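> Read through the structures below before going on.
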Structure P
Amino acid sequence: MEDVYRTINNVLVSLINEIWELEEKAIITDEFRDLTNNDMHVIEAIGTGDGRNMSSIARKLNITVGSLTTAMNGLVNKKYVERSRSEEDRRVVYVKLTPKGTRAYKHHEDYHRQMTQAVMDKLDEKEMPVLLKTLDALSEFFTGYSRQKES
């Protein structure tokens, strides 16, 4: 059982590191060379559409509005995001992706689609529930660990 534990641990650690590094390489094309992984995750949290308020984006990313403001300033300067104030409450700031930001979002989304499809292509129908159960367990761990750190 110790060997199984060690193998699972090594695979998880390697996967997390590889995903982070490969994702960065995948998003850095000539068009998006000025983006970081963090920038891309902010763009992903904003999503496409009419815009979202800063508080909801910060909650989704599990960061403070102050930290998000710093990241947002960079994305506005790089022309990926535009800000506007609410007409009803001037304290509320909405952000939405520019056409350039939408292209970056779709580029990142395509990378995720390819990654997910590559995994699904290797599994048969009977193996899918095992993968889902495994990923759920990982997700629960990360969520629980994150909450412990906050308290």
Structure Q
Amino acid sequence: MPDLPSAILFACTYNAVRSPMAEGLMKRLFGTRVFVDSAGVKAGEPDGFMIAVMEEEGIDMSRHRAKTFDHLEDTSYDLVISLSPEAQHKAVELTRNMACEVEYWPTFDCTAIDGDRETRLEAYRKVRDDLKQRLIKKFMSQRMADL
């Protein structure tokens, strides 16, 4: 099994929900052992429900500022994980100028859920928990195998 990548970019459509969740979770799981960033195809605003469900995990995302691919400070990623179809197309474009792996993790857009606050929070929690399990499965089991 390969080692943990040194730099990972998570990407989604607006960098407001899915990719910041993945970024925050990855940082919680691995700290400074890996450089982690996130971006969106379009400019968005951090989502209050995302901030709330991440706070439930003890992860403060209140200072997250959404950015696009054009605003990335670094483009030296070993792995780009795209979480939406739009981000997948943009990630594949990146490989023209950057030697990196791209993985597509189709992730539900919980902002599409209507309903009361608790219904919407449950949708966000499901996305958060699904991302957490994927990260653990990919990177923790990989690390355990390396030991």
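> Of the structures labelled P, Q, which one yields -11500 when helix-only ellipticity at 222 nm (-39500 (n - 2.57) for each DSSP H run of 4 or more, over all residues; to 500) is computed from its coordinates? Please list the in-between numbers first.
Values: P: -23000; Q: -11500.
Going label by label, the one that fits is Q.
> Also: Please state which of the structures P, Q yields 0.05 when FRET efficiency 1/(1 + (r/R0)^6) of positions 85 and 133 (r between Cβ atoms, R0 = 25 Å, to 0.05) is computed from it. Intermediate results must be reported in sequence, preceding the final value.
Details: P: 0.05; Q: 0.70.
Clearly, the read-out refers to P.
> The value 20 for relative contact order in percent (Cα under 8 Å, 6 or more apart) was derived from one model only; which of P, Q is it?
On the way: P: 20; Q: 29.
Clearly, the read-out refers to P.
> As an exercise: Cα Rg over 2.2 N^0.38 Å, calculated from one structure in P, Q, equals 1.00. Which structure is it?
Working: P: 1.24; Q: 1.00.
Of the structures listed, the value fits Q.
> Given structures P, Q, which gives the highest value for distance in nm of label points 7 Å out along Cα→Cβ at positions 53 and 93?
Values: P: 1.4; Q: 2.8.
Of structures P, Q, the maximum of distance in nm of label points 7 Å out along Cα→Cβ at positions 53 and 93 occurs in Q.
> Once mean count of other Cβ atoms within 10 Å over residues 13-20 is calculated for all of P, Q, which comes out largest? Spell out each step's value before the answer.
Working: P: 10.4; Q: 27.1.
The maximum falls on structure Q.
> For which of P, Q does distance in nm of label points 7 Å out along Cα→Cβ at positions 45 and 125, calculated from the coordinates, equal 2.6? Let's see the in-between values first.
Working: P: 4.0; Q: 2.6.
Computing distance in nm of label points 7 Å out along Cα→Cβ at positions 45 and 125 on every structure in P, Q gives 2.6 only for Q.
> Could you tell me which structure in P, Q was used to calculate log10 I(q)/I(0) by the Debye sum over Cα atoms at q = 0.17, 0.24, 0.33 Å⁻¹, for residues 77-116 alone as -0.48, -0.74, -1.09? Could the numbers behind the result be given before it?
Details: P: -0.57, -0.76, -0.97; Q: -0.48, -0.74, -1.09.
Among P, Q, the structure yielding -0.48, -0.74, -1.09 for log10 I(q)/I(0) by the Debye sum over Cα atoms at q = 0.17, 0.24, 0.33 Å⁻¹, for residues 77-116 alone is Q.
> One of P, Q was used to calculate distance in nm of label points 7 Å out along Cα→Cβ at positions 29 and 61, giving 2.3; which? Intermediate values should be presented prior to the final figure.
On the way: P: 2.3; Q: 1.5.
This value belongs to structure P.
> Ranked by FRET efficiency 1/(1 + (r/R0)^6) of positions 5 and 37 (r between Cβ atoms, R0 = 25 Å, to 0.05), which of P, Q sits at the highest value? Provide the component values of the computation, followed by the final result.
On the way: P: 0.25; Q: 1.00.
Between P, Q, the highest calculated value is found for Q.
Where a number appears in this text, it was derived from the coordinates with a stated rule and is not lab data. Predicted, not measured: the structure shown is a model, and the values here were computed from it. Cβ atoms are built from the backbone, for glycine too; each structure is taken alone.
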